[in-house]
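Quick note: the coordinates plus some simple rules give every number you see, no bench work behind them. As the structure is a prediction and not an experimental result, all values here were calculated from the model. Cβ atoms are built from the backbone, for glycine too; each structure is taken alone.
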Structure P
Amino acid sequence: MGLGPTRGTNPSGDTVDFGIITGQHWRSLDEIREQWDFAEETGWDSAWAFDHFFSLREGVMGPCLEGFTLLASLAERTEDVQLGLMVTGMTHRNPAIMFKEAVTIDHISGGRHVFGVGAAWNEREHEAYGIEFPSPKVRVDRFAEAMEMFRRLETQERTSFDGASYRLVDAPFEPKPVYGHMPVLVGSTGKRMLRYVAQYADQWDGGGTPEEFAAHGERLNRYCQEIGRDPAEIRWVLSTGRDKVESEDTFRQHVEDYYNVGVRSFLFNIPYGPISPTLRNIAEQVIPELRDRYSKP
């Protein structure tokens, strides 16, 4: 079985964990529910949706449910998996309101929410819905302001904040996250963004080849050391495509390749439609085997 809820912290650094991603593009609500039921029943550690407003592939006119409201529904439906969005663009909503939504989901789930965030990247999506899409520099600046706001809202009874883009005026914020803190996952490899990963993140999704992941990880470790933070406090995560679950051998090799450079959380987009025999066997046979192989005594 899976590791179970982590109660506001990361999984142990001596363990590996596994999750599914069910990006909403071209998936019905019934299909997503069935796939999350599968994740619960077969012991996956986490399940993820995404935060986009239309399909990113196979044509933009396919169904695509909104992420936060969907996640609230799935939080009610599940009991054991950690859950989150992979990942929320900081430009998509007013950050303080978005954090209120995130904490609400944390309470609905009993403290299982991992708060996945990034600076946002899809320019066409912003254009389509009339959302401002500033320059990369400004988006990163706003990301940093929002992360500082989240930290204060999570820890202070009332918060005032006067940033270049965002303001809070004696803002009350209750309730706090169930366990006092929601783990924060940041997906990025940009140099400035990695500095904010070092400062604020509990988990980091770096992407790329194993060699690229390792190189970005070395930079992240340096940034942690510069600010006096133990790099081991940040868990390395990798989200990847559905091709990695089409073969048991491919799955094993993928985990081995990235485990060797420091990844400990492995997330997989899964195919559309009914659960395949291969995916079920990966869940029931291969993942327990890999847990045993890569868990330290």
Structure Q
Amino acid sequence: MNLERVLIAEHDSHLAEIMVIRLSSAGYQMATCTQGDDVLAKALNFKPGVVVIDQNITGKEGLEVCYDLKRHSETRNMGIILLTQEEINLADLAVLGVRIDTQLVKPFKPKDILTKVNYLMAERRALSKNSLTGFPGWEVMRREIAERLAHGGDCDLLFIDINNFRIYNQCYGFSAGDEAIRLLSRLLLEVTDELEAPDIFIAHIHGDDFAVMLPVKTGEQVGRALIDRFDQEIPALYLEDDRERGGMYIQKPDGRLEQWPLMTLAVALIGGIQNKYQHPLEVKTVSEEMLKKLKLRPGSNLMRDRSPS
């Protein structure tokens, strides 16, 4: 995603030209398309920071285009401005899983589109993203959870921790530890992409801790798929001797050898937040307690939170 680029999907060539002139004059690199069916491919190729979409674009309808962009990991975090004939309730769309950042009702002034684009670009620049994984941190996830709690949109949440990561880091070095983090990041993208759903958000909380927001009732499917793939791929990050014996031997200061198993995953599943939680920190606290319990179990495991009382 390039925060100097804007893609305009508008069938009205005159309006598209006006927007291109205004935005390019402000320094943005521009691309356009006139068919709704072409927007996703164009966005994947051009990698804009913001996409402007006419709700009534020719071909695939504008809301369907927004849905397509939000369900693809490479376009999910692009800002979306929807051009409408009359104001629509974006909160209602968000509850259905179609998240649109903002809208402009036609007719509008050229300066209005520049204001909207500037705001969305600044918002994305301000997001604190982890330099290793590219995912935003807990503060952004906290806001997402708070928004769901406030507006009635339910979701599942996964909180993920790598068991024995600290020991692996000490023995194999920080660069090897980074590879383990990259592996988990790749697997998170793979298993969430396979849902083909728009309402997905991944956060890198810190170190080896991640959180994933998912459509309700999909958390267990994603969590178990993640565990299966992690367990299959993590042995490749170890030396052959460690792989064969299923872990590492560490010599303690007193000369004794201590065995540490291969890295595994602890996955805490929050199965829906509505009618169960009141605040994002409550959700996080519950997940941390679950992860502590999971640390005591051998191997990779998933634990579900409580049912509504």
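Name the one structure among P, Q that mean count of other Cβ atoms within 10 Å over residues 104-111 of 19.0 was derived from.
It must be structure P, since only it matches.
Say we calculate FRET efficiency 1/(1 + (r/R0)^6) of positions 40 and 248 (r between Cβ atoms, R0 = 25 Å, to 0.05) for every structure; which of P, Q gives the highest result?
Ranking P, Q on FRET efficiency 1/(1 + (r/R0)^6) of positions 40 and 248 (r between Cβ atoms, R0 = 25 Å, to 0.05), first place is P.
Can you spot which of P, Q the value 20 was calculated from, given it is relative contact order in percent (Cα under 8 Å, 6 or more apart)?
Comparing all candidates, it corresponds to P.
With Kirkwood radius over Cα pairs in Å as the yardstick, tell me which of P, Q scores highest.
Once Kirkwood radius over Cα pairs in Å is worked out for each structure, Q has the highest.
Name the one structure among P, Q that distance in nm of label points 7 Å out along Cα→Cβ at positions 192 and 264 of 2.5 was derived from.
This figure was derived from Q.
Thinking only about Kirkwood radius over Cα pairs in Å, for residues 56-215 alone, which of P, Q has the largest value?
Comparing P, Q by Kirkwood radius over Cα pairs in Å, for residues 56-215 alone, the maximum is at Q.
State the single structure among P, Q that was used to calculate distance in nm of label points 7 Å out along Cα→Cβ at positions 72 and 136, giving 2.1.
The read-out comes from structure Q.
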